[in-house]
Structure formats: structure tokens, C-alpha cells
Structure I
Amino acid sequence: MEKYDLLTLEFAKGLAQDMGKIIKSNINSLNWTKTKSGFYDIVTNVDVEIERMVKNSVLSAFPNDSVLGEETGTTKAFAPDKRLWIVDPIDGTTNFSKGIPHSCISIAVVEKNEPQIAVVYDPFINELFEATRGHGAKMNGNEIHVSNISELEHCIVNTGYQYSAEKMREKVLKDYEAFFGRVRAVRIFGSAVLDQCYVAAGRIDAFWEYSLKPWDVAAGSLIAKEAGAVVSGIGEEFSIYSNSILVTNSALISKITKILTNA
């Protein structure tokens, strides 16, 4: 790994852990919660404050970079030849707003629309996932890898519906029904970023969701890929700007894709 990348990775890890402490200490002491673009999409004062602090820290350390955050947009016009930091201050805000300790901070460093460095930190169980393109993925310093499960009946699969509920209600329900009785379990945990990391760590065998944004997939998709996962779109090519994501292992990708496209 180049020294430049290593310094950026270490900075991102330290920043995520510092912000994670603030997230953990504020889970049951929110000042306000507001609805954003739709009934299901909310934000808290902690989301906004964390994002502001992350932006200030990144731009202080790397003044030539730009930062895209879920709550406040970009810090300045993004130049395609410059690095872009994509930040989700709290992925799993609905969980967080109700005092459910399952959420994380997500940071990705992107160049030419491709994530190069990813850090995801869950402060509630002190798990830090990290990846640098071409150098594998780790959790708390230990290498991680996707599961080797190949049979559907042995799978635990995971999805989310919050952001697709208004526009894709029927499709989401059909997907769920298509898996019911064919896999060991279907889970909805409420944090798309952690879902991708859980596939990377082999805890679950597949994750899919629709209507996500770059801050929901930039870090998680790189961590999953570097842990050996196949990351694709559903009926489309995947990019951090696409409408859908499917993350699983190479033995399951065709089986999961077939179920989703036929549902």
C-alpha cells in the first residue's frame, strides 16, 4: 500500500472512531428528530453535527479534496480529477432515533467514481471495518472473507425497505415472498452499510436493496468486494450511483439474481 493511501486510511479510521464515541454517547439524548424527503426518511441533530465535524476535519487535513455528506451535500463543486470523501454520519438513523444500538458511521474516499478507501465503524459493539482497493478487508485488524455457503436453504439473507417503501412497495414485498421458505432466514436490520459489512464478514450470505444513495453503498461495497464478495446491481450494472445493489458470494450470485429478477 502506498504511503499516501495508508495515511488517508489511518486518518479516516481515527475520525470514524472519534465520531463514533459521540454517536454512542448521544443515542438516548437527542435534541430533535425531523422528517426529510419522505415519511420514512428522518434526520437527527446528531447526524447533522457529526457530518459538520467530519467535513471540517477532512478539509482541514486535505484542503484539495471535496466531501459529500448525506445531510448537507457537497462542501464545494466536485472536480472529477480530485478525491471525493463520501460520508454517512449515521447509517441506521431510524434505529438510532429510537435508541436501538445498531448503526454506524461510514466514510469512503472515492476517485473517478470508484471507492479506493473505506471505513465503517459501529461504536455500539466497537467494530471497525476497513478496506483499501486491492489490499483486502479487515474487521478490528483481522482479515475477513465472505461465506462459502452455496445452497439457498442454508442461507441467511438480508434486505431493507425503508427508502424503497413509497415507490417500490410491491416489488419489495414480492422479493421477500420469493425468498420465504427457500432460505434459512430473511433479516432486516436497518443499516444498509452494516449489512454489506456483515456479508463481507460471512455473518450473512446475501444483501440486496433498492433506492439507496452513494453514501449508503460507497464504503460498504468496497469492503465487501475486498472480502471476496460479488457486488452487482439488480437488472443493471452496479455503481455507487446506481439504483440497486446485491452483495453475495460467487456461489450464490446467479441463484439470488434469478430469484430477484423473477419476483
Structure II
Amino acid sequence: MKKFTALLAAFACAAVLSACNEKKSENTSTTDESLNKVKAAGEFVLGLDDSFPPMGFRDKDNNIVGFDIDLATEVCARLGLKLKTQPISWDAKEQELNTGKIDCIWNGLSVDSARAAAMNLSDPYLKNRMIFTVKDKSLSNLESLKGKKIAVQNGSTAQKQLDASDVGKAAKEIVPFDDNQTALMDLDKGGVDAVFLDEIVAKYWIVTNAKDYVVLEEGLSDEVYAIGFRKKDQALRDAVNSTLSAMKADGKFDEISAKWFGK
């Protein structure tokens, strides 16, 4: 688990933020009631794919747990709110957000230009890399994936990257799954030859399931995770963002990180 610590880079991505979230607080309408509305309701509704360990997933007792869940629980405690976790279809996450069913998307949400245009993103809080994991050790590089079946989560940034990549174009088939867990189980059964997904998720799954799989050294991109809010909800976004910053300053963020990723 020690390898995970290299991925942690909380609030060190200001340059990425400026590219992802051009609309600043000073442009927020004075009628923005997003924070007051959540406080009046007394709860903060977090939308997630509940099969995305270690960020947000169901444990053996069917409770939703994870790194992002622990972060959000602490944020809510400091804001005087109750956290409500709401599983959603990842492929319809923007619709779930914009129709008001959830207050945010907080579940290993990778930043890209489309999401930055569609949502009001928090500061990036975690680094990630998009990689291929394989069961067959003869598949040692991207070249070896030509003519192979590659699994990917439907509606993810991974799917967009894979579809546009030379690896994806040379694949025998790109097989979409509703979630990464199902894709990895299909890899285990031999239904696909590789899975393209978040390095954080792949390594956590390999360790916790004691699988002798390989993460290829060659990936397609580096990414960062952020929290997605509705475009107009600047006050709510700023309150959550500021609370996370305070947690980083007082050590709580690192404490939660150590729990999930080790020291």
C-alpha cells in the first residue's frame, strides 16, 4: 500500500485548476443560495458509483465506505451537515447533478475539458494515472495489446481516452462495463485480455483480492481528481473547497490518506 502515497498531491495542482475552472468566485451571482439551501436541508447529498474502491464502494456489510466518503464525512461534520451518499449511474452523472438529485459528484471524478465545461469543479485533491492491468504476463507493453479485448468503464474518461488512442483503435474489441469491478472480474474469468482504468483502483483491487496481475508501466495519461458541482453553485463549491483546505492544513486530510493508502 506504500506505493499509493506517491499518488497523493492534495491541493498542489493550482495550475490545473485554473485551466479546469475558469469561472472564479468574483463572477458568482449574489443570488447564489446553494450553500444556504444545503444548510436548510441539513444534509449534503453526494452522488457516486458505489463500486469504485478505494474511493467509494460497499463493504462486506453493504455500507458505503471509502477514501472520498471519509473526506466528505469530515467536511460535513465541519459544516454542520449530515452526509447522504446516493449511488447513481456513472454514465448519467451530469444529469443526476443538474436535475438536483444530488449536490455534488464526489467519487474519483477525473478532470478533463468536457467535465470542466459542464461542471463547477473543486480544486484537484488527488493525482491518478490511467493504466492497463493484465492477467497474462506475456502482455508486457502497449504493443502487445494489439488485437486484444480491452475492458473499460462506460461513461468514464478512460473510455474516451481508450477510444481515441492507438491502442484502442488496434484492439480486437473495446468492451464497456457499468463499473470497474465487473470489468476486473471479467478479466479474472478470461473474458477480456486487459482492463483500462485508474491506477489507484487497479492497485487497490489487486492487493485486496490477492491477484497476481500486472499493471503495465506504459499508461495513456496522468490525471487529477476533483469534486463536481452544478455550474451556478459557487457558494457550496467554495465552502467544501475551503473546508478541505483546512483539513489539509491541520493534518486531517493526511490522517484519512494514511488510513486508505498507508504511510
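Computed from the coordinates by the stated procedures, all read-outs in this text should not be read as laboratory data. Quick caveat: nothing in here was measured; it's all calculated off a predicted structure. Cβ atoms are built from the backbone, for glycine too; each structure is taken alone.
Taking FRET efficiency 1/(1 + (r/R0)^6) of positions 82 and 234 (r between Cβ atoms, R0 = 30 Å, to 0.05) as the criterion, the highest value among I, II goes to II. Looking at distance in nm of label points 7 Å out along Cα→Cβ at positions 90 and 130 for structures I, II, the greatest value goes to I.
Ranked by FRET efficiency 1/(1 + (r/R0)^6) of positions 194 and 250 (r between Cβ atoms, R0 = 41 Å, to 0.05), structures I, II are led by I, which has the greatest value.
If you line up I, II by distance in nm of label points 7 Å out along Cα→Cβ at positions 146 and 210, the top spot, with the largest value, goes to II. A value of 22.4 was derived for mean count of other Cβ atoms within 10 Å over residues 122-129; which structure in I, II was it taken from? Considering all the candidates, the number was obtained from II. Can you tell which of I, II yields 30 when relative contact order in percent (Cα under 8 Å, 6 or more apart) is derived from it? Of the structures listed, the value fits II.
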